[in-house]
1. Of structures P, Q, which gives -8000 when helix-only ellipticity at 222 nm (-39500 (n - 2.57) for each DSSP H run of 4 or more, over all residues; to 500) is computed from the coordinates?
2. Any idea which of P, Q comes out highest on distance in nm of label points 7 Å out along Cα→Cβ at positions 56 and 160?
3. Thinking only about distance in nm of label points 7 Å out along Cα→Cβ at positions 80 and 216, which of P, Q has the largest value?
4. From which structure (P, Q) was mean count of other Cβ atoms within 10 Å over residues 152-159 calculated, if the value obtained is 16.6?
5. If distance in nm of label points 7 Å out along Cα→Cβ at positions 40 and 96 is calculated from each of P, Q, which structure is the one that comes out at 1.3?
Structure P
Amino acid sequence: MRITRYAATAAVAGLVLAGCASEAGNQAEEAAENTAEVAEDVEFEAGTTMAELNEAGTITVGTKFDQPGFGLRNPQTQQPEGFDVEIAKIIAAELGIEEDGIEFVETVSANREPFIQNGQVDIVVATYTINDTRKQVVDFAGPYYIAGQDIMVAKGNPEGIEGPEDLAGKTVCSVEGSTPAQNIRDNYPEAQLTTFDVYSKCADALANGQVQAVTTDNVILTGLVAGSDGAFELVGNPFTEEPYGIGLAKGDDEFRDFINDVLEESFENGSWAEAWDRTAGAITGEEAPEPPQVDRY
């Protein structure tokens with residue numbers, strides 16, 4: 001594999017989020033090329049999504065472009081890098097699709113379901129929490145990771161925020177269409193919620209004092225903290241479980257089963273853990289956790 005280094009600076013005092021840092025602010029080494037071995041001479045039943053994608057030699061993947069460690073656009077290559085991106089590459093490789101056959105499309109939290117429903121993407125791998133509401137319109141493979149909602153504050157935690165109950169009367173930022181934003185609306189209505197389309201704008205808002213806290217999944221916040229040059233810190237008190245799944249068209253059971261098979265194989269052969277270690281793990285400083293149990297609902 002070829003490892004490349006790129007820097008991250010969160011949007012602080014007018015700077016633009018451009019990359020990611022690891023281990024409390026140090027630069028991380030990220031995989032810039034596909035490390036998944038592309039399957040050769042694979043055959044799929046005619047008429048299945050797998051056969052169609054394999055024959056075309058291309059797949060369109062929705063992912064985030066502003067989340068260090070999971071999906072962050074490299075300013076040099078203009079391609080996203082991170083754990084979600086590597087998971088997508090593993091799936092594409094098992095379809096017999098080379099890396100240059102993967103088209104990554106930026107998806108924000110609010111447009112993930114529409115992009116799947118409208119056929120703008122084949123799959124979405126974008127810190128996408130599986131929940132019953134979303135399962136009404138799309139299907140999910142996975143989960144492939146379990147995160148937890150947490151809170152990011154300014155360094156030193158001047159507001160004394162230790163958990164979601166302390167958000168009452170505070171201005172808190174999240175992303176529209178996300179599970180964390182809805183959780184605040186439903187369960188902590190005394191918080192003054194501000195929403196944007198991407199989390200980098202929440203980081204800007206925290207940096208300039210527009211909000212007093214940012215809330216989303218802990219692994220996303222960890223990336224923003226690491227890239228903030230010491231401006232932010234994580235409360236470190238997760239209060240939900242967020243199972244990340246791979247979104248695909250509703251009713252495509254064969255494709256969902258295929259992706260679940262690929263995920264379980266990646267858990268067993270170590271490619272999942274290797275993908276974690278060189279992306280999200282480089283930021284959190286944590287080794288790959290035990291992979292979750294796939295839910296074949």
Structure Q
Amino acid sequence: MIRAATAFAPASVGNIGVGFDLLGHAVEGPRDVATVRRIEEQTVRIDAITGDIAGVDALPLDAERNTAGGALLALRETVGAPFGFALELRKGIPLGSGLGGSAASCVAALVAANALLDAPLTREALYECALAGEAIASGSRHGDNVAPMLLGGVALATATRALRIEVPAWLHAVVVHPDQVLETRRSRAVLAEPYPLAEVVAQTAHLAQFLLGLQRGDRGLIRDGLHDVLVEPRRAPLIPGFAQVKAAALAHDALGASISGGGPSVFAWFDSRAAAEAAAPAMQGAFVDAGIRAQAYVTPVDAARAEVLDLAS
């Protein structure tokens with residue numbers, strides 16, 4: 001019998017600009033790693049949270065207040081497991097970064113724990129458990145981060161389903177993380193005021209073009225669709241240097257650029273890896289010119305999903 005499993009979950013870009021709370025894609029690079037052990041006690045216990053990122057010591061060890069712990073509690077309830085889980089979590093995704101750090105903790109823990117079940121669930125079935133964990137951090141059940149982590153690449157996340165969207169292999173992204181923290185609850189608070197109907201219609205048109213462009217592999221449609229007129233204008237003032245970083249991406253012929261998740265990270269899409277690698281220093285440098293240290297990642301948009309790294313009996 002497998003008694004312990006270790007799994008990773010990648011970072012992600014939530015929303016992808018035009019798909020607020022609906023779309024996301026996995027990112028190659030930063031990741032969280034979870035080791036889960038099967039224990040006799042019918043409970044979920046968090047034994048340790050480590051990592052070389054700021055704020056990791058403040059993360060709660062109480063399973064009901066921790067995103068990964070909450071996801072494992074939901075998994076136990078879903079399958080009616082007559083045993084429990086002990087979790088050790090190694091954080092590699094910065095907190096409050098807009099890279100899906102809380103979601104990655106959920107997904108890494110779930111993928112590891114799922115490997116310990118006598119009858120493992122499908123990735124789609126794990127989605128509901130991941131939503132339960134993610135809600136602890138954000139205050140709402142949205143799957144735009146957990147879905148691409150579970151499925152890889154680009155995913156559509158509804159209230160009940162996670163669906164993978166096939167995308168062209170040539171699509172690459174630059175994701176730039178500034179040395180800032182922007183809490184999800186704060187970035188969501190600025191969206192509370194109602195939106196004019198005309199803006200909603202415009203965003204819907206952009207989303208339709210974007211999705212059709214992905215299906216057809218049409219650069220022009222992707223470029224025309226990747227314009228967020230709803231969320232970006234309200235969140236941009238929360239991110240010093242955002243306008244300059246976006247301008248640097250567009251100057252290097254990005255198909256589009258916007259805020260990753262709730263921010264402060266910024267992403268841009270390109271039609272080749274070479275184009276993305278050429279733009280990355282300029283985007284990173286724009287943050288530096290604004291007085292903010294930053295790190296840039298170049299990733300295929302169709303990046304790998306969360307996977308088990310090790311099993312032990």
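Any read-out appearing in this document is the output of simple, stated calculations on the displayed coordinates, not a laboratory observation. Every value quoted in this text rests on a predicted model; they were computed, and no experiment measured them. Cβ atoms are built from the backbone, for glycine too; each structure is taken alone.
1. P
2. Comparing P, Q, the top value of distance in nm of label points 7 Å out along Cα→Cβ at positions 56 and 160 belongs to P.
3. Q
4. Working: P: 16.6; Q: 20.2.
Comparing all candidates, it corresponds to P.
5. P
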